[in-house]
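The data blocks that follow each hold one structure.
Computed from the coordinates by the stated procedures, all read-outs in this text should not be read as laboratory data. Fair warning: this is a prediction, and the values are worked out from it, not measured in the lab. Cβ atoms are built from the backbone, for glycine too; each structure is taken alone.
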Structure 1
Amino acid sequence: MRIQKSTSHSKLFSLIFLFVVWQLNPIDAKQPNVVFFSVDDMNDWISPMGYDQAITPNLERLAAKGVIFQNAHTAGSFCAPSRSAIFTGRHATTTGCYKTQIYFANHPEYQPLQLSFKKNGYKVYGAGKLFHHPKGYIDSRGWDEYYIRDPEKRKNWDIMSWEVDSPELPQPYPNSIYNENIKPANKFFLEWGAVLNEDEEIMADTMRTKWACKKLKESHDSPFFLGVGLYTPHFPNYAPQKYFDLYKRDDIKLPEYMDGDIDDLPARVKKSTIARSKIHNRLIEKKALKDAVHGYLACISYADAMLGRVLDAIESGPNADNTIIVFWSDHGYHHGEKLYWGKHTLWERTSNVPFLWAGPGIAKGESVNATASLIDIYPTLMDLCSVPMVDGLEGESLARTLKEPSQAVDRYAMLPGIAPNEYALMNEKWRYIHYSDGTEELYNVESDPHEFENLASNPEFSAVKAKIASHAPTTFAKAGLEKNSYLITLDGDAYKYELKKVSNNKGNKKKKNKNKKKKKNRK
């Protein structure tokens, strides 16, 4: 009897406890849907992040519905490592995916984000550039449907958005002043131009968006995870004419440049930056700096319009009250800052990205200055969707911050470089950069947001550097095998990776060279 009484009291206590927890933190019994909306190469040039030149009403609309992180940073300095980090929840310092490695070829044991949802009762849909775009990079595990624009290329998982024979290309091609007299046009690098307005509906990103909207308007028997990956504003900066018309070319304000900005960089970095500066100098020579920025802004507004379609589909469909949306860009982009055009750096323009969340259980109209990272996406979604956490995730769940933004605490976020022992660490005040050769940069981004003055060589800041560096990993994974190490074929609907016989070719090459030398010596 006493045991029964004790057990009865225990059950009653447990029920009361669960009721109190539910009251304090109510969770809908129905797991929320997730719309995972990504863009490519979009830096912080959006109106909700204080950039007054961009016309992005739908990003403003999303920010008003949820939470925006002003100081969010990418987890990889270009597409492949960034997306590998997001889908594995692990930094390159753990995975070895620093450059063009394919995480699931090197580490098939890692459970990717979409598979965590699939294994826990979600329908999983994808479209567009969620992974890196070349052949071999899409992790095909777990998807119920993955939309490919051209059915003929479905078997190759080919999601390339632009080809030289695409019917919606601006005419003539190449179209930008930068590529004048350059044949071919740098594979679309620094290409910009207006697409006919009537061709908007056949553009790859529009077609992906329409497919996603159709899914959002359907009723689903189970919760779903829907990934929508846009290629824009990645080069080429092609967008319908109406998005170019939003901006007056001559009124465009350029980023803030400073003469001598690269003089205090480490020697190796300075040398590579000077080499890269030929791009900036050509744009100056062509008087095309404003044209290049114009094309980028037009594409940001085009991406914003696609976001608007998705928001409309959520709000007008049967899933309006139970759908989380997370908007992110894989990394930022330089437009001449430090004489640099592109990404791949450890500076602010590469790392700071748009990062917005909205949906059930998330505060509305809030802005967070505390530092966050895209590595946080995986654990945050597991928390918000009541999906079991995967072992080994390296980010921090932002679930509490999303519910109570005022409780956000600043921290150091890490951005790995393209080699082991190379990284940036940043918070609201500092950015510390450590290169693989031991050289450093240090910026007080609070007083020097453009990172004009490198303080690393100033002895006054030795203690600051040491303190920040203490947050770096103590070990760095060896770089994994890169894509070109594999012979990639399809096995059914999935990629198969076989190592190429590189060593024999190298050996034969050495033998040939040795024989050539012998013949030369005989002569």
Structure 2
Amino acid sequence: MKGGEDGARDHNGELLPILSESATKMNYERLVNTPLPKFNKNYPGSPFFMEVGYFCLRRTWKNQFRTLEVTGIEKIPLDRGTMCSAWHTNGLIDPTSIFLTHPKKFVVGGRHDLVTRPILGFWARKFAVQPVVRKAELLRGGCSEEEANYLNGRSLLNLATGISHGFGCALFPEGTSHSESHLIRIKTGPFRTVLAAAAHAKASGTNSPALIPIGLHFRTRHLFRTDCWIEYGDPIQVSDDDLPEDLVQAVKNGEWMEPPSEVVVKLRDTIEEILSPMTPNRATFSEVYRDGVIAHVERKISGGPNLTWREEVLAVREMKNNPRPAEVQEVATKIGDALDEARLDARDINSKVDGLRGISPKGALVNLAKIIPMLVLLPTIILGMGLQMFGARLLGDDSDEGLDARTSYHLLFGMFGSMLWWPILATIVTITSVVFNKELDSALGFDWTVIIGTEMWHEVLAMISLWISMIILFWLSAVSFAKGWDAVSDSAKWARRRKINSQISPNLVKLRELLK
């Protein structure tokens, strides 16, 4: 039985999240034997593998976005641990976006199958990821309640201890990645953890942690080269005044104990009130598209520059408290829905607000400059990235985890596929070049193996240089593909704009007159 088809509900009567096939497979013994984080060093996991992992993640993650803006980092206190709390709609992209923009290393907690999956599980264990059994797995019989309580208590205690030692942590209070346009019911796990961290900090004499609300804003979260704004909110200092002494002593002795429920609920409600406006906070995405259209049209009428993604998000947020007249909303809804159906958005409206944009000569030149390197490097793009792109599309588009997991496959195949395939491919190229050196010498007019010198170590150095050069070439090819994809995407959008321009123009003119 696939998760979600059994009608299982939690104690509040709400349907449990749909489980992927991976989430239904639980190896409790492997979970219990997961490596524990270390708190007496700068890295809770393996220093070497964490640095390699961060480096590779950053290279892959940045290529995911066309524009990327991060604000509020200066608000993060550096003299204490922090718990980051955000809504969760974009699979592994969400935690990665926090890890790579936060100034501290993280103690990590996550769904139990993160540490048992092939390849990903290896890296999760090197990062000392602490597995958590969700209610959805427990109530479907993945393990006994006693086992789940032990494992979760141990994991939350380790996360709390890491936070009290000054590390960062990110837990998503909704408990699952989803596709709604607003917060779903939030759970208490992050708040129990940070309160336990406050108790541990009190026992050890360190600074009490801060709780940081974060807005993760993606224009179209499941698309490659979308726009991203990461918004760090004002930190909330977690007080230890309401924590009982027996809780302080329990965590000091390495035992998990639940913080007082009334304190947990109060903190949860505070964060929910702050986080809600840091999401689209609408009943449907149609309302988001509607307000985005209004924001762009108002800016164009005023003659101001085009809205950035961050400015659009803020303008849509403002309209929650200051909605436009019903007639304006009705017309804007028709425009927004038509644009979304055509895989366009409010940026595609022209400056006169009487139709959709045509071809920009400047934009065409920029896109030409982007696509030429991609075409030049196309053979190495296919060689170095072909398998990864095929696997990411195949599994991402056919995932049983929902649309919100699509970019997780893009990230994983981009990172792990390259880490595994590029060295193998570079080795094959290097060995082949050595084997067919005479033929290459005839074709090139020189012997590449002695380009540095004729000694044996010179030849070895030449081979190493070729191997490294191939890795760099594959990386440059991946970057050129990402940039070139922007040009391909822009050309496709121009064709779609032409197709629906006549359909949308009358409503745009009407909206312009209503907003003047």
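List of remarks:
- Label whose coordinates, when helix-only ellipticity at 222 nm (-39500 (n - 2.57) for each DSSP H run of 4 or more, over all residues; to 500) is calculated, return -9500 (choices 1, 2): 1
- FRET efficiency 1/(1 + (r/R0)^6) of positions 244 and 332 (r between Cβ atoms, R0 = 35 Å, to 0.05) - structure with the largest value, from 1, 2: 1
- Among 1, 2, which structure scores highest (criterion: distance in nm of label points 7 Å out along Cα→Cβ at positions 84 and 476): 2
- Given 0.30 for FRET efficiency 1/(1 + (r/R0)^6) of positions 44 and 108 (r between Cβ atoms, R0 = 30 Å, to 0.05), calculated: source structure among 1, 2: 1
- Comparing relative contact order in percent (Cα under 8 Å, 6 or more apart) across structures 1, 2, the highest figure comes from 1.
- Largest in volume of the Cα convex hull per residue in Å³ among the labelled structures 1, 2 is structure 1.
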